[in-house]
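Asks: Below: a set of structures, written as structure tokens.
Read-outs: derived from the displayed coordinates by stated rules, not from any lab. As the structure is a computational prediction, the values presented were derived from the model and not from experiment. Cβ atoms are built from the backbone, for glycine too; each structure is taken alone.
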Structure I
Amino acid sequence: GLPDRLRAFIEHAPPGTPARHHWTHAIVSSQLDADRLDYLARDALMAGIRTHAFDLGRLVRSLVVIDDHLVVDARAQDIVEAFLLALDQMYGTAYYHKTVRAASLLMEATIRRALDLARDEQGGGGGGADHDRLRLQLFPTRYGRPDAFYALLTEGDRISLDDFGRLDEAYVMSLFSHWRDSSDPTLRDLVTAQKTRRFPKMVRLPIETTSLSPADWQEAAAQATTIFRRRFPNRDPRYFVHFDEPERLSYKRYAPGVGTEPIRVTSADGTARPIEADPRSIANNLSTRLYVPRLFVPEQIRDEVERSVGGLSRGSSTPIGPS
């Protein structure tokens, strides 16, 4: 039946047989899979970014199968490189934009606060029946069913498919609206900020943030936390002061034994080669990790934080970066 066929596809093998690569797997999950091609074009359009374009039709028409691998005809290598460059630029201009990251940090802090309260990890609950009552206030049952979002947060991928299927945007946003009336002032402030789009603000520094050392960032966060505690003594800074350091590779080079599948293009002899085998390929320049460290704080204290951390080292022999 269909479930067995899907399981065999996901596990790369029918039950009881060795795992085996098939070219169709690359359509679902690879560095050139259908999802990436779709969301890049969609997100660029929705973000109003017109420069990140590539010829998707020509790219699809250039796909061939060689030795059970999905391969791009070498005549369309420039289209693959345009796609990789567009993906790299989208992360820099949209996905890692400071406002996008601030909104994500605020949402994560809101959910984390609600979960901490529900788990009674703030030390203010009485345990037992009081704890259960608080959890049900934050994550109420719906028609007798336990809350699916709380199940996801506490059980992860062990939740049922039925519960997972309930978790659309409307479901989660209904919880945010519910938390706006919470008796917990920290949770209430976080939800109100989310609803009114009062996102955390990035601390502006007069130097390249990647030149700061780990000790510099630790000191900056500590100073921001001290200022926050002084201004808002009844709020927990863990939910309001954020050190953010997103990172990614736009293209992962082929490494034998690591499991990373490269994007393959045809060679003159009819075989397939990784795109980075061409020394002129743009893919070789996109194998450097993009790293964007930032410190976010509430707008009310940003100016004071900037004055406080303005004396940080202007460079370091051990710059902060991905390990």
Structure II
Amino acid sequence: MPPIRNPFIAGGPVPPERFIGRKPEISTIMSRLMASTVGSTAIHGEARIGKTSLLHYIQSDINQSEWGLEPKNYTFIYIDCGIFNEASFAEFWQILHTGFKKFSTQENFIYPLNNIEELTNTKKLISRHQRRLQKLKEMNATSGLNTSPEVLNEIEDIEAEIENLQKQSIIEENTTLIVQQLIENLANVQHKLIILLDEFEIIISKSKPLLSILRTFANGANIGLLISTQKPLYALTSNIDLGGGQTFDRPFDHRNLGTLTKKEILTMIDKHLWKTGITFGDDDTQFIWKESAGHPFKAQFTCSRLFERKLFG
């Protein structure tokens, strides 16, 4: 007989098959995503309240099947904003392109800049050459007339290579055209692209140009954004001027993610305990509710400790 595994998750997102509650939020999000003109939603809530779990559930096959979504008509791409280094358009575009290739079942869609990886690598190579060039020029300034011909030749070669590579690197210079092409191509095949951006504060603090592009997405008919932050999106972006007289948060419906109800907590307990052979009595569930007050992480943590106590004595 295999050992009994603790089913409660005291850290990290809850897998979609064990997701409980959030029916009003899910209904709002999905209704907006399934509208003829896709609507975007911004959810906010304190740390570990379940924002990531909700985003994962929205993206899941379980949720899409329940709402009758056809995979051929929708592509969901989840992005943890913590992976960004610079939050540049090139970096975002590469992540989006990789996600589209991985998750999309739309065979007729033409993705703008299919050579995105090559172009992004070109940008990285330019950066490396520029750092090397800076060091060589510093050496040249220090050495003066004693600089070796080899160093001078290398400086010339690197400058020529940088100039050549910059002609190839067209991502940042053509963002408007690329974004417009993506929007038009989605419309041509009647396909919806849903981008789920977790811990969106990171992008807000790093890249105003990327915010402008994402606002264009949010205003489009075939692209929807689902954003998660701890503070309300309007509070985080109200002082950012993107031009055009609009704030970034304007296209979004805003939802505060609060605690779970007692009924939802009890359902979560039953769902996790199923087939474990371990039961929680009324005193146990009252204790869990008192300790957690409906906070999903606190409930999972308390249940996990209680489960181990019952399992090992």
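Asks: For FRET efficiency 1/(1 + (r/R0)^6) of positions 204 and 276 (r between Cβ atoms, R0 = 41 Å, to 0.05), the calculated result is 0.45, so let me know which of I, II that is.
Replies: Computed on structure II.
Asks: Also, quick follow-up: Quick one: helix-only ellipticity at 222 nm (-39500 (n - 2.57) for each DSSP H run of 4 or more, over all residues; to 500) came out at -13500 when computed from one of I, II, so which one is it?
Replies: The read-out comes from structure I.
Asks: Let me ask another. One of I, II was used to calculate distance in nm of label points 7 Å out along Cα→Cβ at positions 84 and 156, giving 3.2; which?
Replies: Source structure: I.
Asks: Have a look at I, II and say which one yields 5.3 for distance in nm of label points 7 Å out along Cα→Cβ at positions 36 and 284, as calculated.
Replies: Corresponding structure: II.
Asks: Between I, II, which one scores greatest on relative contact order in percent (Cα under 8 Å, 6 or more apart)?
Replies: The structure with the largest value is II.
Asks: Suppose you compute Rg and Dmax of the Cα atoms in Å, for residues 180-259 alone for every structure in I, II: which one lands on 13.2, 42?
Replies: The correct label is II.
Asks: Same structure again: Assign the value 203, calculated as volume of the Cα convex hull per residue in Å³, to the correct structure from I, II.
Replies: For volume of the Cα convex hull per residue in Å³, the value 203 is produced by structure I.
Asks: If distance in nm of label points 7 Å out along Cα→Cβ at positions 196 and 244 computes to 2.6, which of I, II did it come from?
Replies: The structure behind it is II.
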